[in-house]
Structure 1
Amino acid sequence: MKILYIVPFVPWEVRVRSFNLIPRLARHHDIHLVCVSSTEPSLDQAAWLRRYCQEVIHIKHNAFKATAQCAVALPTKTPLRMAYCRSKNARKAVRRLCEEVRPDLVYVERWRALELLPAQLDAPLVCDPTDSMTLYNRRLMDAGTWWERLLGWEECKKFSEFEGKLARRANVCVFCSRVDMDCVKQQAPMARFELVPNGVDCRHYSFKDESEEEPNTVIFTGSFKYRPNRRAVEFFLDNIFPLIRKEVQRARFLAIGNGASKALARYRTRDGFEAMDFVPTLRPYIARATVAVAPLTVGSGVTNKIGEGFAVGTPMVATPLACGDLPVRSGEHLLIGRDATEFAEHVITLLKDITMRRQLAVSARRLVEEKYDWEIVARKMGNVMYRAAGAGVDESSERKFETV
């Protein structure tokens, strides 16, 4: 198939879904990519995209103009996320590609990317919002700072009326979490939905050897340009890490991700804590850690850091929110901390108990190998696209997915 693939960012490693789907879909399909962002792709990013895409068009999005669009949209029913992404240049590029390429399918990731489409499409549309913005902002209202609660109230009110309309526009809507999908289903019960989880590259994130592990080391990974990740680490440093240090005085906490140093600057003098910005590959750092943590208190969907920790074999402690609807059991695949005290106790237990660490690691690795390897997930997405385009299904791969 010829796929017109549209995203409101530059696909790269921190954009886990597109970064893993594009190379795998490109094995069987011609991908024509339109990406919109405020910064140009780097040389490495551009070379990577050209390797897998028949055509790559980047549209520079003016951040000042986008902010002004949000201001104009504030008194309207349009969510600010949608208004921010509007781009006449991107719409022109998409319209031209539709006329020249005549794609068999149009795929967009995130609701806001729908703003980049012309009013009429001749090809079937698959929209992959990944998460529900209604649910995301509802949680922000419950657990955010005062300004996040205010923004969450504004966006939740708008998306609760808008998200259903967006879902009905697409031939198929794809979510990575059943909780998020069900939230949008309430607004658009007649729309078509599919569940395609996020995955992990089990070959890249290979299972570690015990010799790689460093004692008393706790790690968090994720982009710090994503507000829920910043909130998670702030919560951990303020409420959980001090309890761990009382019991394990040599405990170290490492936070790695794009923008970590700036986002966590006020903690840089904290004993035992270190922040690192973007690293070429996370796997060695996850492997060195004794315990990985996902202390998320706001957000939606399923956090990717859990899958990466599972694959590498570093035992995980997470909040219930971070687990989403993953089929995990506390004590079998990971440990779940429901408050700061319980979370700290679980981390302390794992720092001291190598037998429990290995038991959890083996069970967690088996889970991602069987259900969440990107090869399985990409095959599932390919079948969703085939059905949407009326091109049939790769039956052998569909059966393989349904057995896990």
Structure 2
Amino acid sequence: MHKQTHRRSESGQALVLLALSFIVLLAFAGLAIDGGILYTERRRAQNAADAAAMAGALGILNEWDPVVAAYARAADNGYDNDQADNWVEVYRPPIEGPNAGDWNYIMVRIRGTVTPVFAHFVYDGALENTVTAMARAKPPTSAPLLDGQALVGLAPHGCSVVWSHGSNMSSIEGSGIFVNSDDPDCALVANGGNQLMVTGGEIRVVGGWEIGNNSTISPTPLSGALPVRAPQIEPPTCSQDAVVDNATFTVSPGNVSSLDFMNGDWTLEPGIYCVTNGFRINGGSVTGTDVMFYVESGAVSWSGSATIRLDAPDSGEFAGMLVYQDEANTDRMTVNGGSGSSFTGTIFVPGAEIQVNGTGGADGFHSQLIGNKVDLSGTADLRVIYDPAQNYVLREPGKVDLTQ
């Protein structure tokens, strides 16, 4: 009899433990279910806040009412600011955070309620989520390449990134010179008895400079400039093939394997020339108005025995760009301009050296000369007259992005 009573007592304890375990398991299950619902609703609210902030930033960019746009997008995603189940707040400019007071930013905060499945057994009331999103409108910008410096050597290291030598006199007017090399002694070098004169700008060097052999530079270069990265410009595409007419000495724009002029009086029709294997002018005359040359590979060599008059486009995506040599093209560009030659527009050779041997003419270059290195040499005088209206302007489209 004693043994049977003991077994019944143990059986009763097991039922109690089982009931308690069931309650605990039920609590954990309820927590998991309500937690999942809360997390899902938080993600939905965050997505709605992100979309509303982006709509507001787009409104800033397009000069709509950004606050109205943000509220409307939140409502489209189920948060209508009914002040009962959800509350939406839009601030332009933001009222808190690192961008508080900046009118290029917009802030959206959404607070929403969640009805629990099990939590109401232990908690009286709805659960809440509060999320915040911040978006920025970056207006479109346009600016001359590299602050409009008339002559730029882009190589980040090494000597003689800009090198003035020979017996010429080089004149840079309307802007200055920038040398990107960090070499502490000889990023900029002038020797050979020449003169390098800048009016209307400064000579700024990341590293150091060296003047020797009776050369002169004016004004005195300034060391310690901040280094820059080469501008990234999307190359053009040409939809048709160029036509070279040897009977009329004319060339139409388009894709062409190479341009090679030895004699004759050639006219290049307006447009973009996509050149895959170099561009040589070795005699005669070549005239082109509203023309641009994209040189994918091969060297560019223009001889001083030719009369060359080239003018960049006045309008379009590549307005002001005369020569764009692909960054992967490391072949040197050599310009030996004759006394009757003139050039208008930016010459951009980010992957190679530009060697300019002077023009000897009063007109010279109405250009911005940008190369990995720039070599000013020869005996003929060189004149660069920089006017931003005649050169390429880098345009960045407006954009919106989430910052929080």
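Read-outs throughout are calculated quantities, based only on the coordinates presented, and are distinct from any laboratory measurement. Keep in mind that what you see is a predicted model, and the values were worked out from it rather than measured. Cβ atoms are built from the backbone, for glycine too; each structure is taken alone.
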Looking at mean count of other Cβ atoms within 10 Å over residues 49-56, point out which structure of 1, 2 has the largest value. 2
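For which of the structures 1, 2 does the calculation of helix-only ellipticity at 222 nm (-39500 (n - 2.57) for each DSSP H run of 4 or more, over all residues; to 500) return -6500? Don't skip to the end; give the middle numbers.
Numbers: 1: -13500; 2: -6500.
Corresponding structure: 2.
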1, 2: which one has Cα extents along the principal axes in Å, as calculated, at 126, 49, 46? 2
Comparing distance in nm of label points 7 Å out along Cα→Cβ at positions 281 and 297 across structures 1, 2, the largest value goes to 1
Given a value of 195 for volume of the Cα convex hull per residue in Å³, for residues 177-264 alone, calculated from one of 1, 2, which structure does it belong to? 2
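When you work out distance in nm of label points 7 Å out along Cα→Cβ at positions 313 and 353 for each of the structures 1, 2, which one comes out largest?
Between 1, 2, the highest calculated value is found for 2.
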